[in-house]
Every structure is written in C-alpha cells, then in structure tokens.
Structure 1
Amino acid sequence: MKGYKGSNDVVLAMERNEVQGICVANDSLARQPMAREGRVNILFQAAITPDPKLKQIPVGLGLARNEDERQALQLFFARVALGRPFVAPPGIPADRLAAIRKAFTATLADAEFVADAKKRRLNVDQITGEELSLLIANAYKTPADVVQRATKALGR
C-alpha cells in the first residue's frame with residue numbers, strides 16, 4: 001500500500017481507521033494483536049490451494065467466473081505458493097540437488113526444529129523442489145493474453 005513502509009504500518013493504520021484492509025500473508029497477520037483478538041475479517045485466501053487453518057474462508061481461485069479469470073488468478077496466486085524459495089544455480093549436479101533437497105526436507109521434519117518454529121509462532125509448510133519446479137513451469141505455460149490481463153489488473 002503506497003505511503004506505508006510495510007505491513008506492520010498498514011496494520012497500525014487499520015487500528016487507526018486510516019485504511020480498511022490489507023493483502024498480507026495469514027502467518028504475518030495472525031501474529032498481529034488485531035487478528036489474535038478476532039478484530040479482522042478475512043475475505044478470501046489469495047491462494048491456489050486452501051490453508052487448512054482457514055477452513056471457512058473461500059479460496060480466491062474459486063472466485064473466478066470463467067476459465068480466463070481462473071488462469072489469471074492461478075498465475076497471480078502462484079507467487080503465494082512459491083513462498084520464499086531456496087534456489088540453486090542452473091546446472092547443479094543432480095546428485096547434489098537431490099542431497100540438498102533431502103537435507104532440507106529432513107530439517108523441516110525435525111521435531112526440535114518444528115518445536116522451535118511453533119514457539120516463535122512460525123508455520124512450517126514445505127513445498128517440495130519438484131512441486132516448486134512444476135508450479136514455475138505451469139506459470140510459464142500461461143497464455144500471453146492471460147498474462148496481459150493479470151498484469152493490467154495489477155495496475156502495471
């Protein structure tokens with residue numbers, strides 16, 4: 001949102017009734033006093049797949065009225081599914097890539113790691129490297145007219 005440095009500032013603006021809403025990751029919002037006190041209404045999940053913690057909240061992809069809108073929303077929401085990916089350079093040897101992915105998956109399943117994340121109110125939701133690669137490949141298959149429509153909707 002223009003005029004605010006970050007989501008914390010926008011949430012404060014919501015507290016002061018300067019703005020009426022925000023588009024932010026649920027994990028970030030859930031740590032805010034307004035959300036913990038039940039003083040926010042989540043309109044929809046800006047996601048391709050539903051967050052199991054938000055069972056009653058509609059998924060944005062389901063709001064599409066036709067196939068073009070569904071494809072545009074899928075492209076837009078793909079960035080949510082990507083999260084904050086860990087990446088490696090092209091040409092990494094397959095065995096090294098497999099070892100890194102295995103170690104990363106093991107870390108995210110480690111009981112001590114998970115307990116520490118919960119203590120810090122951080123959610124650990126892994127998307128595998130294979131799933132990430134497929135998500136990116138599918139985004140690149142989006143027809144040009146749908147990309148233009150999504151770009152225009154974003155005001156770019």
Structure 2
Amino acid sequence: MQIIPADFENPQVLALLRLHLAGMHANSPAGSVCALDLSGLQRPDITFVGLWDSGTLLGCGALKELTPLSGELKSMRTDPAHLRRGVGARILEHLVGLARTRGYRRVSLETGSGPAFDAALALYRRYGFRNGGAFADYEASPFNQFLHLEL
C-alpha cells in the first residue's frame with residue numbers, strides 16, 4: 001500500500017469524492033455541510049492524498065494549511081469496500097505526520113454530529129483529538145462539532 005498525492009482526473013478519486021459529498025449531504029441538514037468539492041480541494045493550500053493498493057483507491061484525505069502553525073483535516077473518506085481495515089488510520093497518521101513535518105502546533109477538524117459520524121469520531125479520539133471550539137470561519141451548530149489535536 002502507498003499514500004500518494006491524488007490525481008483529480010482519476011475516475012476512482014472522482015468517484016470517492018462524489019461518495020464523500022453525497023454521504024455528508026445525506027447525514028447533515030441542508031446548509032450545514034462544510035465538505036470541500038473538487039474545486040475546493042485543488043487549492044494550493046491543500047494537500048490531498050489517496051491510499052492505494054495494487055491500483056485500487058482505498059481511501060483519501062486532505063490537510064489544509066490554516067496558518068503557518070496550524071492545519072485542518074478535510075475530506076477523510078474510506079471506500080465502503082475497505083472499511084474496518086485500518087485505511088482511515090493510515091491516512092490520518094500520514095496527514096498528522098505531514099503536519100508535524102510542516103511545524104504545525106495544532107491540527108483541527110470540523111465534522112457532523114449523529115450516529116453516521118461515530119466511527120470517524122472514535123478514530124480521531126483514539127489518535128488524541130479532543131472536542132473544542134469552532135475555528136477558522138466555522139460556526140457552531142447542533143449539526144457539527146470540532147476536534148483538535150495539539151502537536
């Protein structure tokens with residue numbers, strides 16, 4: 001398995017991003033989804049990667065620079081065929097390692113609330129993320145929550 005920068009023209013990457021956005025919209029009320037679409041992920045302040053195994057995309061995730069000392073996790077998604085196989089953990093470890101290499105002191109994330117997000121929240125908490133306040137341009141609502149990892 002290898003983690004490499006995502007090719008935004010690869011059909012597997014595009015399909016997983018569509019699945020990610022559809023899942024976010026299906027599990028959150030209209031107007032409360034802060035997930036990035038394809039154009040949002042192609043910005044220069046975002047590093048988007050995929051975990052591949054023998055030509056198959058297993059999952060993806062992104063790290064967005066907020067300041068020279070902080071970053072945000074975005075678009076973490078495991079392909080449903082590869083759930084519970086450590087895909088999310090591998091991508092999370094890679095992105096947190098990248099944040100450390102860049103000298104970030106904190107990595108934050110915004111995610112939804114409710115049962116659909118429980119597995120992802122458990123993963124983040126296992127890696128030391130803790131609940132906290134809103135950051136960047138986000139606003140707190142009953143439909144989202146914020147987690148932070150001090151590096």
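Computed over structures 1, 2, distance in nm of label points 7 Å out along Cα→Cβ at positions 17 and 57 reaches its largest value in 1. Work out the source of 4.5 here, i.e. which of 1, 2 gives that when distance in nm of label points 7 Å out along Cα→Cβ at positions 81 and 105 is computed. Value 4.5 for distance in nm of label points 7 Å out along Cα→Cβ at positions 81 and 105 corresponds to 2 out of 1, 2. Can you tell which of 1, 2 yields -15500 when helix-only ellipticity at 222 nm (-39500 (n - 2.57) for each DSSP H run of 4 or more, over all residues; to 500) is derived from it? Label of the source structure: 1. Identify the structure, out of 1, 2, from whose coordinates distance in nm of label points 7 Å out along Cα→Cβ at positions 65 and 129 was calculated to give 2.2. The structure behind it is 2.
Taking percent of Cα pairs over 19 Å apart as the criterion, the highest value among 1, 2 goes to 1.
Laboratory data are not the source of any read-out in this text; all were calculated from the coordinates shown. Keep in mind the model is a prediction, meaning the values are calculated, not measured. Cβ atoms are built from the backbone, for glycine too; each structure is taken alone.
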